[in-house]
Structure 1
């Protein structure tokens, strides 16, 4: 199996990215769709609007956000379908999860990547 990577969408596309999947609910500011080289836009695997608002307003620490987001992923059949699709893609090459968040250490993509790896049995 190849690598499941993470990268800000504002960074340049590279051949090593493989399939590029946007995993943000909203389209990133200042990014032109024609220049993204996206394979897919997986809005269905992003945190709910309520959860995002609680976290970004500071009402919920990252640990609480991560736990609640994991619960959402587990209950989301579309997320499980996405995990199966990622497993298939990873057999062919790398998959890069793209996001717009400025905080590269504490964001939903870290939680999503861990969940995907666990769900895929990697």
Structure 2
């Protein structure tokens, strides 16, 4: 097997309009495609980051909440690389998003911080 790179990450949301606004307007991800699947009463929104990696945003009727605190087994968080953590934090703050204090990775010396999407999914900003 020869894995080339990450292709996409799938996220299930509880409020499609709110999450679409967050990922598109606040985070600035590019919309690739949007479909409504009537048989599942579900939207699927394909979003793209500048490097081509995609985020698939799904809505389903009455999804169970995701256990985040305390952290549960499974995918821990989704991290986005940014050129300037301070500038990204300022952008999020202007949009009313609560951001944790910036920390420094003790192994790489890079700055990083966490925030959450509208459903509480942990998201990380990691400085290039």
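What follows draws every value from the coordinates through simple rules; no lab data is involved. These numbers come from a predicted model, not from an experiment. Cβ atoms are built from the backbone, for glycine too; each structure is taken alone.
Name the one structure among 1, 2 that percent of Cα pairs over 22 Å apart of 41 was derived from. It was calculated from structure 2.
Suppose you compute Cα extents along the principal axes in Å, for residues 59-98 alone for every structure in 1, 2: which one lands on 34, 22, 18? It would help to have the intermediate numbers written out before the result.
On the way: 1: 40, 20, 11; 2: 34, 22, 18.
Clearly, the read-out refers to 2.
Given a value of 3.9 for distance in nm of label points 7 Å out along Cα→Cβ at positions 35 and 107, calculated from one of 1, 2, which structure does it belong to? It was calculated from structure 2. Taking distance in nm of label points 7 Å out along Cα→Cβ at positions 51 and 75 as the criterion, the top structure among 1, 2 is 2, with the largest value.
Sorting 1, 2 by Kirkwood radius over Cα pairs in Å, for residues 27-82 alone from high to low puts 2 first, with the largest value.
For which of 1, 2 does relative contact order in percent (Cα under 8 Å, 6 or more apart), calculated from the coordinates, equal 44? Walk me through the numbers before you get to the answer.
Values: 1: 44; 2: 22.
Answer by label: 1.
Looking at structures 1, 2, which one was helix-only ellipticity at 222 nm (-39500 (n - 2.57) for each DSSP H run of 4 or more, over all residues; to 500) calculated from, given that it came out as -13000? The value was obtained from structure 1.
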